[in-house]
Structure 1
């Protein structure tokens with residue numbers, strides 16, 4: 001297995017320092033699509049896993065502190081086998097501390113899953129796939145471990161902040177970042193659009209579908225800034241640049257506060273769903289993947 005990339009090394013180290021930061025940001029906020037309301041963006045994924053007495057295996061890819069797995073474990077379905085993979089030992093330690101012993105957790109990378117082929121019925125992932133390097137290999141591994149008739153579903157980023165505050169933030173962030181933020185690319189640009197996901201999943205998956213998921217939030221400016229400091233780019237700023245950004249941001253959003261002193265915003269997410277193709281299409285895909293490729 002190749003060594004970790006610079007982005008992977010940063011992400012692993014960030015989650016060693018900031019354990020549970022993703023669930024802290026999203027688990028307490030309700031989410032909604034155009035037609036459905038959910039308890040949280042995690043529930044968007046857990047609701048796709050049926051409540052059934054049939055044997056089912058669910059893999060949470062980049063499971064973090066195990067919040068999504070905990071929601072599924074709370075169902076106490078006797079035939080539900082839960083697996084989690086993450087590359088942060090600290091996140092996995094937090095998951096071990098709260099999840100039942102029956103939940104199997106592994107430290108690993110999505111590009112090389114230590115799981116048998118065709119062993120998973122549902123593969124889910126929350127706010128991680130758009131950050132992964134070598135996403136084409138990740139897609140191959142997802143397809144490999146899914147059983148025929150299985151399902152893949154992921155929550156990924158769609159837009160940063162909802163509403164006018166997103167434009168305001170970008171307007172003050174970009175000048176500071178251009179001078180103070182060391183270059184580091186997270187993930188594949190194709191993971192940021194529906195067209196890109198269709199390209200990535202083409203051949204390996206069929207019935208690709210998308211839903212816009214909004215996570216509304218009305219924080220005070222201080223609450224919003226505290227949440228922003230837990231994002232990767234702001235975390236990477238030095239102390240001086242972060243302080244300059246805070247002053248500029250607080251000044252810029254002052255006019256957006258309501259009479260209650262809050263800002264109407266939230267997080268813009270996307271649900272990506274797909275299934276393995278039919279047997280005939282799968283045979284073609286396997287043949288194409290096994291054929292020699294020119295450099």
Structure 2
């Protein structure tokens with residue numbers, strides 16, 4: 001631990017927010033994305049297939065996508081920027097035009113609002129070729145496939161088929177578990193590679209391997225926090241953290257940030273159960289009485 005007396009409160013807050021701890025779920029997600037992109041190390045990118053990385057919210061899917069993008073940075077060619085990996089953040093609204101605009105934004109295209117959807121699709125396909133895209137990632141892909149809106153669902157499926165027809169790259173859809181079934185229901189998409197996928201699950205306390213990994217993860221966070229070690233990895237403390245987070249890394253980080261801020265605010269040398277208890281009380285549902293950090297026996 002860095003001497004906390006040398007850091008301002010703001011610096012300590014930033015340090016907590018910036019903590020990254022590698023862990024098995026993150027490794028699995030990154031490995032799956034790398035396999036979807038380039039199945040043989042030192043080989044060539046796979047092309048023409050659609051894949052999926054699915055799982056409950058906050059299990060680390062998007063973090064892994066950002067890692068892949070960071071590892072394959074754009075480069076400047078003679079006719080403009082070349083992008084090995086294209087990350088598209090799917091819009092939550094905007095309909096079919098919103099989908100196209102999100103792809104155009106990822107490609108840094110400036111397009112007129114007067115351009116028709118059909119013409120914009122042509123512009124996008126040409127830019128995908130010119131920029132030599134090797135791998136396309138749609139994050140929050142469940143937004144592409146709203147089952148209650150058949151028009152957008154049909155449009156999105158058709159657009160992905162057109163992109164795959166370029167035979168230039170694989171597409172991976174990152175989203176909630178239902179993303180897999182919505183894609184698989186389209187035989188034309190499913191036929192593009194058989195829909196290889198990876199399903200990320202939260203850590204399961206009843207699984208001894210998961211429990212060991214979760215406790216190790218908690219301990220690593222403890223070591224990185226700008227405080228004296230608090231014993232996050234101890235079985236009792238880790239179990240309380242598991243109950244609060246449901247085994248999801250994103251939820252765990254939320255509690256660590258809030259509890260850490262509370263500990264900084266009251267000049268505590270450690271992040272204590274009371275700090276987590278207050279953080280949990282601030283988030284529990286109306287009418288909920290149980291707090292895993294206050295319960296004397298769990």
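Observations
- When distance in nm of label points 7 Å out along Cα→Cβ at positions 118 and 166 is computed for each of 1, 2, the largest belongs to: 1
- Computed 2.6 for distance in nm of label points 7 Å out along Cα→Cβ at positions 78 and 110 - originating structure among 1, 2: 2
- Per mean count of other Cβ atoms within 10 Å over residues 62-69, the highest-valued of structures 1, 2: 1
- Here Cα extents along the principal axes in Å, for residues 150-261 alone was derived from just one of the structures 1, 2, and that gives 48, 36, 20; the source is 1.
- Entry that produces 20 once relative contact order in percent (Cα under 8 Å, 6 or more apart) is calculated, selected from 1, 2: 1
- helix-only ellipticity at 222 nm (-39500 (n - 2.57) for each DSSP H run of 4 or more, over all residues; to 500) from the coordinates reads -14500; which among 1, 2: 2
- Looking across 1, 2, the calculation of log10 I(q)/I(0) by the Debye sum over Cα atoms at q = 0.08, 0.12, 0.14, 0.15 Å⁻¹ that yields -0.44, -0.88, -1.04, -1.11 traces back to 2.
Where a number appears in this text, it was derived from the coordinates with a stated rule and is not lab data. Not measured: the values here are computed from a predicted model. Cβ atoms are built from the backbone, for glycine too; each structure is taken alone.
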